[in-house]
Each structure stands twice: as C-alpha cells, then as structure tokens.
Structure P
C-alpha cells in the first residue's frame, strides 16, 4: 500500500490561465514528488475535446503537452497516477493514459485509505437536483454520442463546446446554489448502498469536511477545493487526512 496519497481536482488548466499552469508546475515539481500515489478527480483541464488535443493541429497543443510531460515525470518515478473524468474533461482517453503513464478509473472508485473504505468520484452525479445538467451529462457520456463528436473536426468541436459553455453560463444565472450542490439524500443513499466510511469528491468547488451519521454510524464527506489564487491537495498518510493550500 502507498505510504502517502495526494488527491486533487478541479484545476481547470487552460492556455489562457498562466497562473494556474504555474501553480500546477510548482505542485508537480515541488510537492507531488513527496507522495507515492496521486488521484486527480476530474476537471484537470478546463476543456479536453479528445486525445488529439495533443496533436500539432490543436492551437493549444503545447499547453496540453507541457501538462502531460509533468504528469509523465511523476509516473516515471515509479509512482502511481490515477484519473477520473470530470464534466470538463470527460473525453480523456487511452492516448492520454499512455502519454501520462496514468490510469483512468471508473467511478465511483473504492480504495482503502486512512484505515477506511473510501469512495472517490468527481461528484457531479450527486447533484441530482440539477435535472438539466444530469440530462446533458447523460447525453455526452453516451459512447455513441462521443464517437460522433470525436469524428467531427477539432475546429467544429471547439465551436460546439463554446456553445455548451455559454448555455451553461446562462443556465447557472437562474439556478440557486442549492440546486448546483450535491443532494444530501443522494449522498446518504450512496453511503448506504456502498457501505463506505468516507466519500471524497470535487466538482462543487465548496471545500469542506462534512461529518454526519448514516445508519447510526459516523461517516465523512470531504469536498476538494478548485484551484484559484492557491492550489489545493488532500494528503493522506499514517491514517491521517490533511487539507493543504499552497501558492507557487
């Protein structure tokens, strides 16, 4: 079993966010090497329109290559690297795995951490009150839809993605904060169905640790922070879970 585990999510790396790219470089070079395994729970990128993002015909391919190289440096040091899909990078595929040396996980992913049975996920499936989002998610996660989308030229994919993003912005203006957060009953049902003691996820950008009871047992839901002026990672070592913010 790995001695030190790091968990991150919601970095939203993009070519026009040099601040986030510098944070990521600092983390991968100075902080991540202190861990034995790293889980990235979705939305590593603000946008990933297919593994051909790494090809030269993508206008931002150099940014993607730089990120991939940093991840590959980590896995080359015989460290374990894992990813889940997020709502912004659900098209990460086998070429991304190959280039980074990491592994894409099905979610939820169950693992023993801090002497507990823990579930890891991006977290968007728990936002059940946001019906419109769940309908969109069902559509874009469909394998047939993905195959058809990936067959479209990259330039057209970028146009379609921009349209989705604008629709999402407009929709969010009319949604309450509660609708865009996880549904507590969905969380409780998930704990009951999977007999876990801890759930760790991202997506909502509402970093917090929630302690409550399910069937008379104490359980914990840990929400990861997105990266903004500071980066964030969860560290698990010697049975302890710590929340860590850092600057470049």
Structure Q
C-alpha cells in the first residue's frame, strides 16, 4: 500500500562523481530505484553531422540482470532490448533538448545509464541523473579544452518524473506497486524552467480525459521542480 501523499516524491538522493574515471557521473536513488549515470566526451560526431560544426548528445540504457529481483537476461548480440532502445532514445531526446549543440563543437557526449535496482521510474531517474552526469562532463571538458570556450552548451536542466491514475486518484512518482495497479501511467520530461519536452501517457485499464492529463501534468511539474533542486545541489557539489 502506498504510504506517501499523492503529490509527494519518494526520497531522492544524487551522489555526484560516483565513477571517478568518467568525465561526469552520479548515482541517483529515487526510493529503491537506483541508477548509475556516466557521461563520456568523445571527439567526432555521427557521419550525418560531419562538417556542420555542431555536436551530438546520445544515451545508452541497460538494466543489470538482478536489478528487478528476478534475474533478467542480458541483451543479445544486438546490444539492447526493444524496451531499452525506446528508453535510451527518450533519454537522448530529453538531454539534447536542454543543450545548445553548436556550442559543443564536433564532439559527442554519450550518457550511459545502468539500472542497479528497479522499483519503478527507471527511465525518469535515468533522465534526471543523466543530466547531472552530462553537466559535470561539460564542465570538465570546457575546463581541459576538449570542448570549445564560448556560449555554454547547456541551456536548461532536464528532469523527468512518472505519474498516473490509480483508482481514479492522480499520483506522482510511481513505484512498482503503484505502476502495476495504475489505470493510466505517464512519464513526463521537461525543463527546470517548465517547458515540456516529452509526455508519454497510456491507458492501462481505463481511458482518461483531457482534464486528467492536466491533473497529471500539474503533479509532474511540481515533482520536477523538486528534482531540479536536487540536480542543482549535486552539480554544485560535484
């Protein structure tokens, strides 16, 4: 049974510099969900961007076999599952929306998000923690000359939170129990300034109205403000 108020997030902790060798990294814990995020700066860009004078931000996502309590097989030769591919595209789109890609030069920032333990909201935790890793990597790259001086590549924080309708009640930050019982579940990616980047919403057991969407977005906006504060603290500490 859920013991939190409908508008209250699970406890959030972001530990910057979790992987010392990475250009930028953190461990993000949202309740029992824990994700390690690490950002790497690599010279060069995808072939279709060659010569355009702009960089690229992309992401990879995976779950450790024991992260769900019941062992999940590692991805096969293709490298990731269809679910993992969809999630890492979401993370990449979200992070790029908060960046000025032309300020990166022809460099690629790869953000790896690995789920250590999953109790709901792993993709949202990966977006939120991934932004911290990205921000730390950009600071390091500008400091050591691998990224160009000039306008800062990051224009806004990017945060994400889940929400849903459970027995008609709008809830924010769904854990596994919430999610498995939800009539509607959604993932909201937005900037700290309040601009929407992506909204994924689906009816699981019942349809929903435009008014329901508004209620969920209001919850998500408040939750993202809290997460943005945690991000800012982590970057300052890192």
**Fill in**
Note: FRET efficiency 1/(1 + (r/R0)^6) of positions 147 and 203 (r between Cβ atoms, R0 = 35 Å, to 0.05) at 0.20, derived from one of structures P, Q, originates from structure Q
**Prompt:** For which of the structures P, Q does the calculation of Rg/Rh (Cα atoms, Kirkwood Rh) return 0.95?
**Reply:** P
**Fill in**
If FRET efficiency 1/(1 + (r/R0)^6) of positions 51 and 123 (r between Cβ atoms, R0 = 41 Å, to 0.05) is calculated for P, Q, the one returning 0.75 is structure Q
**Given 8.8 for mean projected area of the Cα convex hull in nm², for residues 99-194 alone, calculated: source structure among P, Q** = P
**Request:** For Cα Rg over 2.2 N^0.38 Å, for residues 27-106 alone, the calculated result is 1.32, so let me know which of P, Q that is.
**Result:** Q
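Since every read-out is calculated from the coordinates, none of them should be taken as a lab result. Note that the structure is a prediction, hence the values are computed from the model and not measured. Cβ atoms are built from the backbone, for glycine too; each structure is taken alone.
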